[in-house]
Every structure is written in structure tokens, then in C-alpha cells.
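Listed next: structures, encoded as C-alpha cells.
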Structure P
Amino acid sequence: MIEKQDKKKWYVLYTKSRQEKAVARKLEEIGIEVYCPLKRTKRKWSDRWKWVEAPLFTSYCFVRIAEGERDDVFRIAGVVQYIFWLGKPAEVRDREIEQIKIWLNDFDHETIDLKPIQSGDKVLIESGPLMDQRGEIVTRQGSHLLLKLESLGTILWVDASKNKLERISS
């Protein structure tokens with residue numbers, strides 16, 4: 001049993017819009033370990049403000065399962081597909097899931113915000129042949145980025161869905 005537990009990995013599921021919490025609940029009901037990070041946020045109704053729990057990552061849930069159990073999630077209505085990275089289902093490290101849990105537990109949720117990579121952002125390439133190179137995003141079109149690499153004196157067209165980039169401070 002321990003051996004099976006060790007082979008479990010966190011994968012990223014893409015869900016139908018606004019179905020994250022329902023999908024997470026249904027996955028738990030069939031015995032699949034799931035994590036849907038929720039952020040407390042203030043929303044305005046027509047007559048008042050109200051605190052609600054909204055998914056931190058819209059349309060995403062994380063599931064911790066063994067490779068052979070991956071198809072089990074598709075029994076749940078609202079699950080669309082796995083998110084892929086470099087042609088394989090994207091895996092998230094245990095420590096990254098734990099870090100998200102710590103942030104949501106220890107920090108004011110109003111200070112936590114997701115920001116997509118935009119023009120002018122400085123990034124570090126964390127995978128691929130240009131690993132460890134720093135650059136600046138010139139423009140973005142979908143998942144493709146025009147990246148200026150000063151250290152190489154070049155501009156590069158990068159598919160962000162196939163390369164791992166991290167936003168860095170200047």
C-alpha cells in the first residue's frame with residue numbers, strides 16, 4: 001500500500017467554467033484526493049457586499065493520483081481534460097501544493113493575486129535549451145511570447161505552453 005501511495009502525483013485538471021468546487025466535491029466523493037485552492041474575496045451584490053470563497057485558479061483543480069488512475073476523473077461531470085506540459089500531463093510537486101496551502105493559510109487573501117505574464121515583464125527561462133537565461137517579454141499573442149534576450153543579443157519567439165518561465169523582479 002505504501003508503494004502505491006509513493007507513486008501518486010499531483011496533476012492539473014481543467015474544468016468547465018465555474019465548476020471547480022463542484023468537481024472537487026464529486027472527486028472527493030469517489031475517493032480521489034483533490035485540492036481546489038479557494039480564496040476569500042469580497043463581491044458586490046446589488047444591495048450589499050458579501051465575502052465568498054472563489055477558486056484561486058479559475059477552471060483548475062489539482063488531483064493526486066497514480067498514473068493508472070488518471071482516467072477515473074472523467075467519470076465526473078465538469079471535468080474537461082488534463083493540462084499538458086511538454087506533451088505530458090502537467091505534474092505539480094508536493095512542495096508546490098504545500099506552498100499554496102501555506103500562502104492561503106498564513107496570508108491575507110486580499111494580498112494574493114495571480115498575474116499573467118505581460119509585455120515588459122522580466123522572466124527567467126526554467127526549462128529547455130535556453131534554461132537559466134533571463135529576458136523581457138516584448139509582446140504576447142496567446143501562449144506565444146516575443147522574448148528579448150539581452151545576454152544573447154536576440155529576440156526569440158517562445159511557446160509558453162512548452163517552456164517553463166518564471167516572472168522575476170528587475
Structure Q
Amino acid sequence: MQTENGKIPMTMARRALEAAKIPFTLRQYVFTPHGGTAQAAAELGLDHHATIKTIILEDETKKPFVCLMHGDCEISTKNLARARGCKTVQPCAPETADRHSGYHVGGTSPFGTRKRMTVYVEKSIYDLDEIHINAGHRGLVATMKSADLDKALGGQAVHVSVAISS
């Protein structure tokens with residue numbers, strides 16, 4: 001599948017992955033607002049659990065950071081605050097997240113962000129052989145080995161996942 005102009009967009013995430021010499025493949029899907037990882041997984045035939053979402057959060061001092069989570073789980077902000085050593089954390093407002101990351105919500109990638117931010121990775125993500133994660137553009141996913149996350153991000157492994165109730 002190609003974009004409107006027939007090319008896969010070059011993003012800061014792609015540049016960061018290439019600079020880190022991390023092997024990855026790109027896949028595109030038709031982005032729908034609020035479709036999230038469920039839409040990407042369904043359209044591309046991917047495991048929703050292995051489709052990773054990138055959330056930009058902030059602590060009570062408004063210091064931003066990144067958390068990577070399974071697409072079919074939620075973040076326990078209480079456990080994340082505890083792991084971070086602060087009182088509270090919350091997701092940033094979309095315009096604030098855009099400003100910190102340099103990406104638009106729906107296309108946020110942990111790679112090549114505008115601001116250098118601490119990255120927390122749900123530790124069970126490392127149990128997966130392969131993950132699918134946003135590549136810095138709405139409708140663009142990079143498939144890569146989960147073991148390569150540390151090489152690219154140097155993230156902190158934390159256990160902060162909560163299953164989404166139906």
C-alpha cells in the first residue's frame with residue numbers, strides 16, 4: 001500500500017531506527033481518528049497484543065515522558081507514578097503531547113522525538129519476539145524485534161499494565 005503521493009513518508013522515527021542500525025519493516029494502513037492499535041492490528045492482520053502504543057505522559061511537575069504499552073492493555077498510572085518515584089502521572093493533552101514528541105497524536109513514535117524523554121516500557125513487551133509500533137506518521141507501523149527497543153531507546157522496564165475490561 002502506498003500513500004497519496006505513492007511513497008512511504010520519511011519520518012524522524014525512520015531516521016532514528018536507521019541511525020541505530022535496527023532492522024525493521026514498514027506497513028501502512030488507512031488511519032482513522034480514534035482507531036488506535038485495534039484498527040492497525042485489524043487492518044494489517046497483526047496480533048493486537050504485539051501492536052504497541054506510545055503514550056506521552058507527564059508527572060505532577062509537568063515533566064514529560066513516554067510509556068510503551070501493549071495495544072490491548074491500559075497503563076496503571078498509580079503503578080507508573082510509583083515506578084517513576086513521583087505522586088501522580090497523567091497522559092498529556094493532545095496538543096502538549098504533539099509539542100513534546102514532534103508527532104501528531106495517532107502517529108506518535110518513541111523514536112526520534114523532538115524532546116529527549118525518559119522511556120518506560122511495559123516489561124512483558126520484551127517477552128514478545130516481534131512488535132509493531134508507530135513509525136512517526138498516522139497509518140505507518142514499524143515491525144521489529146522487541147529486543148531492539150533497548151538498542152534504540154534505552155528504556156526502563158516496568159510492570160504497569162492493566163488488562164482492558166470488556
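No lab work stands behind these numbers, since they all come straight from the coordinates. Since the structure is predicted, the reported quantities are computational estimates derived from the model, not experimental observations. Cβ atoms are built from the backbone, for glycine too; each structure is taken alone.
Please state which of the structures P, Q yields 110 when volume of the Cα convex hull per residue in Å³ is computed from it.
Checking each candidate, the match is Q.
Kindly point out which one of P, Q the value 28 was derived from, the read-out being relative contact order in percent (Cα under 8 Å, 6 or more apart).
Checking each candidate, the match is Q.
Can you spot which of P, Q the value 1.1 was calculated from, given it is distance in nm of label points 7 Å out along Cα→Cβ at positions 110 and 158?
Structure Q accounts for this read-out.
OK, next. When you work out percent of Cα pairs over 12 Å apart, for residues 46-85 alone for each of the structures P, Q, which one comes out largest?
With respect to percent of Cα pairs over 12 Å apart, for residues 46-85 alone, the highest-scoring structure among P, Q is P.
Compute FRET efficiency 1/(1 + (r/R0)^6) of positions 30 and 118 (r between Cβ atoms, R0 = 30 Å, to 0.05) for each of P, Q and report the one that scores greatest.
Q
Continuing with this model, one more query. The value 1.02 for Rg/Rh (Cα atoms, Kirkwood Rh), for residues 38-133 alone was derived from one model only; which of P, Q is it?
Clearly, the read-out refers to P.
So FRET efficiency 1/(1 + (r/R0)^6) of positions 78 and 126 (r between Cβ atoms, R0 = 25 Å, to 0.05), computed for just one structure, reads 0.20; which one of P, Q is that?
Value 0.20 for FRET efficiency 1/(1 + (r/R0)^6) of positions 78 and 126 (r between Cβ atoms, R0 = 25 Å, to 0.05) corresponds to P out of P, Q.
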